[in-house]
Structures are given as C-alpha cells and as structure tokens.
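Nothing in this text is a laboratory measurement; each read-out follows from the coordinates by a stated rule. Just so we're clear, the structure is a prediction, and the values are computed from it rather than from any experiment. Cβ atoms are built from the backbone, for glycine too; each structure is taken alone.
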Structure P
Amino acid sequence: MDFNAYAVLITGGASGIGLAVAHSLLEEGWKVVVADVDANSIDAARASMPSDHARCVVLDVTDEAAVADTLEHVERHFAPLAGLVNCAGIGRDVPFLDTDVALLRRTLEVNLVGTFVVARETARRMRGRGHGAIVNITSVSGLRGNLGRAAYGASKGGVVTLTQVMAIELAEYGIRVNAVAPGPIDTPLVSRMHAPEARQRWLAHVPQKRYAEPSELSGTISWLLDDRRSGYVTGQVICVDGGFIAGGLIRA
C-alpha cells in the first residue's frame, strides 16, 4: 500500500497514545488526521506536526452528524481513509457502589458508542474500496475486573466484543478490525485516574514493574494498520501491558 495516497484517522489524537501514534505514522509516511474534542489540545497538536501530511480537527465522536461530515470532508479534500485508530476515551476511578448512572452513561457514550459511530462511518467508506484496517483501543480493564472500573471497564469490555463482531462482519469487504488493550500507560487520562496509592497497586501486579510511555504502543498499532505486515490478523485483542494479563502469582 502506498501510504502517501491514504490517510489514517486517529480519534482522541491530540494527547497521550493518540498523539504518539500520530507522530509515529507520519514518520512512516502515512497521511494522518488527528481528531479530538478539546480545541486547545488540537491547536497544540497542530503546532507539533507542521506537515502537509497532517490535518487536525475538532470532533465529538458521539455526534453522528459531525462524524459523517468530518469524514466526508477528509475524503473529499485530503485523502481516502485506509486506517482508523479509535483512541478517544474518558474514565474515572470510582468504586462500584459509588458509581452513579450519569457517570456510567457518559462513559459508555464516549468510549463505546463513540467508537461504534466512528468505526461504522469509516467502514462504510472503506467498504467500496475493498480494504482498510481499524484499531480500537480498549484496555486491560475491559478484560479483567479491576478495582474502581465499573463504568470504564464495562465500556472497554464492550469495545472488545464490538471489535470481534466488526471483524467477522467486515472481513468480506477486506476490512480488518483489531483491538489493542493497554495496561498502565503514562497518559494525561491515567494521571487523572491513578492516585499514588492506585499506582502502587498497579506496579505490584505488572511483571515489568513500570508504566509504559504512550510511544510504546505505536509499533503494535502501526503493524496492525499495515496490510503488508498483518494482513491475516483480524478480530484479535493484543495486550500491551507489561505482562499484567498474563500475571498470576508474581513477585511483589
């Protein structure tokens, strides 16, 4: 695939994992569209990537009409989309009994419904071209019951199942769909969610005994987007977690 002829859309792309992936894909030759709901973060991201191969747009992933309009504009005025990284997400660390319905609904709306909306609209455009790759960012909290993650974990568990359904339904159109499940990563979102006590608990259960940098996910994501390297990989959830999911009884 000629990366110069196609673009990858990255939601939640103005900070953390999304921004790291955007910079990595630009270095590989992709055209990149960074979308984020935070206008100030979008301005900063735009300043950090002064390239003709980059576009930065303000987008609320839960707004169906705005998503459709943005994708139409991208494909008409920039490049057809061959890749999507669904990275937009919110989260809070709240015990189950203290989680109110408003928090649950808002978390599901952004993390699960937003992923669904952007993926559906992108896949509709990829279908006619017969190829494309979608990477949904889930979490180890969508695979294991972690303390304080009733809303966040439920939303990310939904992303896992959504990924698998998309993979089997979209395979006939040449569209591959996979998920990446990060463990503890030093992102702005994690900094807000992980108080010092929580960080110590995570470090006690991660065999590598550290948090990762956002850039450490870029290689896995770029590999999943590239049909030349991962063309027979679809419907998978790949953990980038320092061994957290594999861990049972580990050294303290």
Structure Q
Amino acid sequence: MAISLKKPAEIEKIRAANKIVAQTLDHVESIIKPGMSLLEIDKICDDMICAAGAKPAFKGLYGFPNAACISLNEVVIHGIPDDTILKEGDIVGVDIGSNLNGFFGDSARTFGVGKISKEDEALIACSKDALYFAIDIIKEGMHFKELSFELEKFILARGFVPLRGFCGHGIGKRPHEEPEVPNYLEGNNPKAGPKIKNGMVFCIEPMICQKDGTPVVGNDKWKVTSKDGLRTSHYEHCVAVISGRAEILSKA
C-alpha cells in the first residue's frame, strides 16, 4: 500500500488528536510517584483522553484491553496495566493513543519513578535523544531506510541496541498505516525503498534494549521484553513533514 500524503487540514486534525495525547503524558509525568498502581495510571489516561472529547485509541485495538500500554522495567512495549504498585527506582513506559473525530494521535515516554540509577537515566536518555536526533535529521527526499540506519548507529554509539521486529509507523485516519519505520536498517542498502515526502505523517519510536534486541512476547500475547531480560526504554513522537522538515505534532 502506498504511503498517503495528508492535506494541511488533515495534518491539523492529526495535530489536535496528538495534542490530547501530549497533554495526558505531561500530566502523568507530573504526578507519577511510588505507591501508584499501573491501573491507576491507566485510568488517569483514559479519563483525560475522554474528557478532551476523544476516545482512547488503544482500547480494543487488536483486542488490547486498556487505554494505555504501561511497560514496567524490563517490559519495553505493550504492557497491560495491572495492580502492580510502582516502587522507588522503577522505570515505566507509558504509550497512549487518541481518536479525535476519526483522526489518530500516538506518543510514548519512559518515566523514572522517584530517584533512579545512573544506568537507568542513561537508558532512558538514549531513547529520548535518539528520537529527537531522528526528528532533527529528517528532510524531504531522504529514504526511510536512511533514517532507520541513522537511528541504529545513534543507539549503538550509546552502547545500547534497538529492539528488533517492532517499529514506528504511519498514522492518520488509522492508528497504523504505511510506512513501517524500524530503528535499525533492514537489508544492507540505506538508499533503497520509499523516500520521505511533504505531507507524510508518521511515528518514530526508539525502543532500546541493553545487550540483546531479540524480542520475547509474554504469555499474555502482549508484553514484549528483550532476550537479555534487562531494563528497557521507549520514546515516541508523531511528526508531519512540512516544508521539507519534520514537525512534532505530539506536543501540548
């Protein structure tokens, strides 16, 4: 399927959906602390998205049961919220989506709970910094594979590895569209495949593992950890290519 080009009016509708996601993540970041349960965070996300006039995009998507993917410590993505209580030193990824009048928003951040270790600070910084690095280098005419290759090199240079088998994605009137945007080069030619064009809207989401990026899917068929069993991190923004550069839509 071809990668769709969005009209300016459509980009503004996607921006509005993403603003709700960003405001919700801002709020979670301001209140997250030891003693909260994962289900409590999920309810806060659900309530805020609904209060803004949108629907939680993930609830029921492919059968996912909750509003937020909440991924604790070694879980990198797709964690199902439960009664687990956050402790000092935990790290937790919160990934949420919204559906506002048929247009979708999607963003994620990994938060430290209370005081965290220097190692976990570096792990979270890698996913966040890789994300902003990627956004900064995007330009019209660049191959998506070039972007993936640059992301991979950035992550490896920090001493980490990307999660394999999962990727960023296009977004618009559906939560997941073409193209796929891996955090590593598939194949050996970064100059192959589709090019980035004005009007494209997609999510970039570095998913960072420590030693082995091989994914392990949990018994619940949702949560993903890495084969090394170590802590992970995840950051995501939705961007639109406007006037040749990437503009972040998922900000408040």
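Here log10 I(q)/I(0) by the Debye sum over Cα atoms at q = 0.15, 0.16, 0.20 Å⁻¹, for residues 90-185 alone has been calculated and equals -0.70, -0.79, -1.11, so which of P, Q was it run on? Answer by label: Q.
Structures P, Q were shown, and relative contact order in percent (Cα under 8 Å, 6 or more apart) at 19 was computed from P. For which of P, Q does Cα extents along the principal axes in Å, for residues 34-121 alone, calculated from the coordinates, equal 49, 28, 19? Of the options listed, only P reproduces it.
Out of P, Q, which one gives 0.40 for FRET efficiency 1/(1 + (r/R0)^6) of positions 66 and 210 (r between Cβ atoms, R0 = 25 Å, to 0.05) as computed from the coordinates? Intermediate results must be reported in sequence, preceding the final value.
Details: P: 0.05; Q: 0.40.
Matching structure: Q.
Out of P, Q, which has the highest value for mean count of other Cβ atoms within 10 Å over residues 2-9? If you can, show how the numbers build up before the last one.
Values: P: 18.2; Q: 12.5.
Going through P, Q one by one, mean count of other Cβ atoms within 10 Å over residues 2-9 peaks for structure P.
When distance in nm of label points 7 Å out along Cα→Cβ at positions 50 and 154 is computed across structures P, Q, the figure 4.7 traces back to P. Can you tell which of P, Q yields -13000 when helix-only ellipticity at 222 nm (-39500 (n - 2.57) for each DSSP H run of 4 or more, over all residues; to 500) is derived from it? Traced to structure P.
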